[in-house]
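Throughout, read-outs are computed from the coordinates displayed, never taken from laboratory work. Everything numeric in this text was worked out from a predicted model, so none of it was measured. Cβ atoms are built from the backbone, for glycine too; each structure is taken alone.
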Structure I
Amino acid sequence: MSKFFSNLKGDAFGGITAGIVALPLALAFGVSSGLGATAGLYGAIFISFFAALFGGTNTQISGPTAPMTAVSMVVIAGIIAANDGDVTKALPAILTVFLLAGLMQIGLGVLGLGKYIRYIPYPVVSGFMTAIGVIILITQILPAVGYYPKEDLEFVNTFKPQAEEVILENILKEEAGEGILVLEDFKETISRAEQVTQDDIMKEAKTLAAKEASGVLGTFKVLGKALGNISWLELMLALGTIIIIYGFKRITTAVPSTLVALLVMSGLAVALGLDYRRIEEIPSGFPVPNLAIFTEFQLSSITPYVFTALTLALLGAIDSLLTSVVADNMTKTKHKPNKELMGQGIGNSIAAIFGGIPGAGATIRTVVNIQSGGKTRLSGMIAGVLLLVVLLALGPIASQIPAAVLAGILITVGIGVMDYKGLKAIPSLPKDVKLGPLKVSSEVIIMLIVLALSTFWNLVYAVGIGLVIASLMFMKKIGDLTAQRSDVKALANEKAWDDEKDFPVSLKEEVFIKHLKGPLFFGTTSDFQSLADQIPSTASTVVIRLGRMQYMDQSGLYAMEDVLQELRKNKVRVLFVDLLKQPRYMMERIDIIPDLISEEHIFKTFKACTQWIKNNVENKY
């Protein structure tokens, strides 16, 4: 316990400073997610406190981050749309997915998978991070210019026919669920349809309009309307925020420029009595658990999002462990990856129960904490407590913050989160793949595919596809390299080894010697399978030297079986020399030994094999 409070002053200052940096970002990420500023603040409070308390990196400050928020947006938008645009109705399912992601992170830590996260290829991470920046930048254009599709009546009215169709479809689903035969009791359908009001249709049309204008493609669809309906006040508030964030950094970095921008622009807007759009009201009471997660649990509502929850868990793990590495480099300490995953999982699980959005270790906040004197887990806990104090004491005041100011903050986050290092490296990366007449870099292909799919289609699937492509390309490269080293040559190209020089010249027509150097695996099987065709009709015996074949996979095993069966069919006898443990084990499993190669035809040395040949092979040519 004394160790816990050994650096109380430094931890207090580090935690308070990190909490101050986290405040505007937590509010902005909450608004961006679609659940409101309160969800961002709740996420920052609980993740920061509990990830620090149970985590494996002493100086880590955790909370909502840009990548986690971008994936959360996908979950939130999808579940809200499935619940007729009703956030309250959708909230239990949304938070259940976030809780599941937290529990998955705990599972990753318990299973000891933390050390494997580092194997995710850099091009996938780079493309993803750049896509996050692009998504945040583009999706913040509409709030920055003060255009909200749900409030544009001309735009909303175009969705009324579709809204009526959706409402009717829901009535039919209701009746089917109640066992009503629609065609036999059509009056009931008409009766229910007549109860639908214009307000119901308008509400559904607004939901459809918001869905149509969501994401990057949605923003492009309504960009013309947005630019034709610019609210100059909102735009000036957003631009003012961006200018202060970048400008204040030039004066000093001792005070977080995002906080200065938030206070200055919000203060000006309130003091001048401007008619600006405020963020949703932040409740001033203590956060209350959302027990509907458990009481209203429905497996069907979260089943489509299990893979998304896993992506959130993995993304949070990568985000956090990369930040842990940064912290290690700065503090010359070593974090515990599996404990860190469990801490992050506990933090995200508790945040979900209280209605917060998920998060991860945040690099900038962690660096600020270390630079301000934070050394132990107490600093992260203090950052969480500070945000709770802000919530309890300043909730009503924080509710006055202009939405455009948070949009401005998020635009700078989007610019900052892009992987410029990866983008700058594109021209210099080796061009190792041919696409028609063009030679391109496989790493650039992966990065651009992940970037494009993440930006214009689906963040979750993009990462999965990127990992599959990267794995396939990696396997091909390693296969090619190993195949070169394996040296599976045609018999005509075989060169005698030193201990083969004394082999009887008289038997060279009857006996052919094959060398295998390196593993026999999927990358080398095609060359090996041609072995049976290469042996001339004079040969009655083939010696396969296996002392340098340390490993065979299933592809290699079946290739070996095919070759041995073909040679047996051609009445060619096969002798093995120096068969190693792993290949022998594989061949015994499918009875190559002893069905195709008997024990008496397996020799430990070439000398013993030569002696057997002298005694058993007749010189015919």
Structure II
Amino acid sequence: MQVHEVNLQGCVIDDPLLGQYQALVRDVVIPYQWAALNDQIPEAEPSHAIDNFRIAAGQKEGTFYGMVFQDSDVAKWLEAVAWSLVQQPDPGLEKTADEVIALIAAAQQADGYLNTWFTVKAPEQRWSNLAECHELYCAGHLIEAGVAWFGATGKRQLLEIVCKLADHIDQMFGPEPDQLQGYPGHPEIELALVRLYEVTQEQRYLQLARFFVEQRGAQPHYYDIESDRRGGSYFWPVHGPAWMIKDKAYSQAHLPLAQQNTATGHAVRFVYLLAGVAHLARLCGDEEKRQTCVRLWQNMVERQLYITGGIGAQSHGESFSTDYDLPNDTAYAESCASVGLMMFARRMIELEGESHYADVMEKALYNTVLGGMALDGKHYFYVNPLEVHPATLASNHIHDHVKPVRQRWFGCACCPPNIARLLTSLGHYIYTRRDDVVLVNLYVGNVTTLGDLRLHLHGNYPQQENIRIVIEAAPDAPRGIALRIPDWCSNATWTVNGDELSGEHIKGYVHLRRVWRAGDEISLHLPMAVRRVYGHPQLRHVAGKVAVQRGPLVYCLEQADNGPALHNLRLPPDSVFGQLAGEGALAGLVLLQAKGLKHARPSHTALYAYDTTPQTTPVSLIFIPWFAWANRGEGEMCVWVREH
């Protein structure tokens, strides 16, 4: 099966919702994050990331500041800039990015090595602590930026920098006796090298990615070998001495991937790694790797996925927990993990051509990814809980990782630029080209050229139910256009030029195949009835509760509309939903209204009372899209509501 990369030069997003987000990233987020990287945001955590490069380049005196992976924030910002320039040229922004690239080139060492923490603080310790120190992770993000910059602008300087870096890594790592036979503690380099291979067609990069994947989990464990070489020293003392080295499952290194059956460890590392493995499986025709991806995906989404598309239930290690352990008020669900989930899902669509992966990708996009950034573009969530009680957060330290409002920036600022690069590169996710069929994965308004086929997708999804795809140019040969029928929609209908066309149902897509002509129009109707969602019986945190979903959007109750003590509200099974138009910060969004019940305040003051049935009073419940919560000040929020 031949899969073609979607060229973002030929994709312009004009979607009412996500086009607005792309404009927000272009006009607000990118300048704001540039200011943050230069420590110009008052009352925000300092970054020092740009100054780190200046110091490493010998252009400024000083010491390194920040996380050992601070370089990656600059790389992700550059990638966001690259894809933003595809949507709208900006000579001033392009000039700034060119200057950053020149700075990176100045910081690169003669042998190709590039990492400011080690260059400034400990050059003699290069490549000595892969388990903890993120050198390959930072290299991966920079490689992705180099590929994006070349793809967006045609300029080669950053691509040449990252090729030189990749060549250095290829010399250092491999199966030969004089090479290091290790692999990254934080995966990223794997998927980046595969992308670099696709641009350069340099086989060494593909083989190096494969080496890193296949070496993972081999005995004896490389993390132990390098630890012994260092005399047992370690970098991160947060959870106890050498915990990151000892807990191999944390880095998905406890077993070879072919023997792993469970999504485990650090959630971002897991999905970054599997995104690379899925890409390798497709390019190399590797059936074992394909089965590994399918098996681990199934465990993750069937037992460890939040309704909002979040993964990673616990703050300890930002990790998965065990099957069906998905607490609401202590959920971690890092924004980066949902970005990585989308990356993994996209590659699984390319590999399998199955709509289930796009359903999950859509869930992550419209809920956790959008929710990770405020509507002003200047505040961010790192952690994405499904229930918040601000008064408790201040005193119960089990919630120390949870914030009731989005933050200006973070000491560990991986999420803000990750959200930015995802939103600017959305064109990669909307379509998948497999042979002579175009799979429509996401109903994001756009104009796209896919080889000799040009499409314009119209609509106001997911606020409205109708989508139109107009064929603006087509070849004189049959082509397939496959429409994803979302898992939440049970009664979709479609027509071509006003006539019903049955199509062929394949793996969740309706395949419409014909000789298309310019002016042909596909109309798709996806009724968005409000759906009540119930958890699996083993999801103890949602037992007796219900969640509300319309289209791909998960809804929540917020204190701003429903008052405090949300835990005392009930949504009876027979309540009927109506729709409201959002106002103010929520303008343009569809809100939901339903009759509910609230436990009345008891007349007694006892903490517990015998044989007393709580009394209820009728109330009107207002539900808002969960991604938009905490844009109207601090307050309580909950996704899951008692039904009885």
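Identify which of structures I, II gives the largest calculated value of FRET efficiency 1/(1 + (r/R0)^6) of positions 374 and 566 (r between Cβ atoms, R0 = 41 Å, to 0.05).
Across I, II, FRET efficiency 1/(1 + (r/R0)^6) of positions 374 and 566 (r between Cβ atoms, R0 = 41 Å, to 0.05) peaks for II.
Given that Cα extents along the principal axes in Å, for residues 110-149 alone, derived from a single structure, equals 31, 24, 14, which label among I, II identifies that structure?
Attributed to the structure labelled II.
As an exercise: FRET efficiency 1/(1 + (r/R0)^6) of positions 262 and 558 (r between Cβ atoms, R0 = 41 Å, to 0.05), calculated from one structure in I, II, equals 0.05. Which structure is it?
This value belongs to structure I.
Which of I, II yields 141 for volume of the Cα convex hull per residue in Å³, for residues 270-533 alone, as computed?
II
Among the shown structures I, II, from which was the value -20500 of helix-only ellipticity at 222 nm (-39500 (n - 2.57) for each DSSP H run of 4 or more, over all residues; to 500) calculated? Mind dumping the intermediate values first?
Values: I: -20500; II: -10500.
This value belongs to structure I.
I have 11.1 for mean count of other Cβ atoms within 10 Å over residues 294-301, calculated from one of the structures I, II. Which structure is it?
I
Can you tell which of I, II yields 4.8 when distance in nm of label points 7 Å out along Cα→Cβ at positions 302 and 606 is derived from it?
On the way: I: 6.4; II: 4.8.
Derived from II, not from the others.
A value of 29.8 was computed for mean count of other Cβ atoms within 10 Å over residues 62-69; which of I, II is the source structure? Can you show the working numbers first?
Values: I: 29.8; II: 16.9.
Matching structure: I.
When percent of Cα pairs over 38 Å apart is compared over structures I, II, which one is greatest?
Working: I: 49; II: 33.
Evaluating percent of Cα pairs over 38 Å apart on every structure, the highest lands on I.
From which structure (I, II) was relative contact order in percent (Cα under 8 Å, 6 or more apart) calculated, if the value obtained is 25? Walk me through the numbers on the way to the answer.
Details: I: 25; II: 13.
Going label by label, the one that fits is I.
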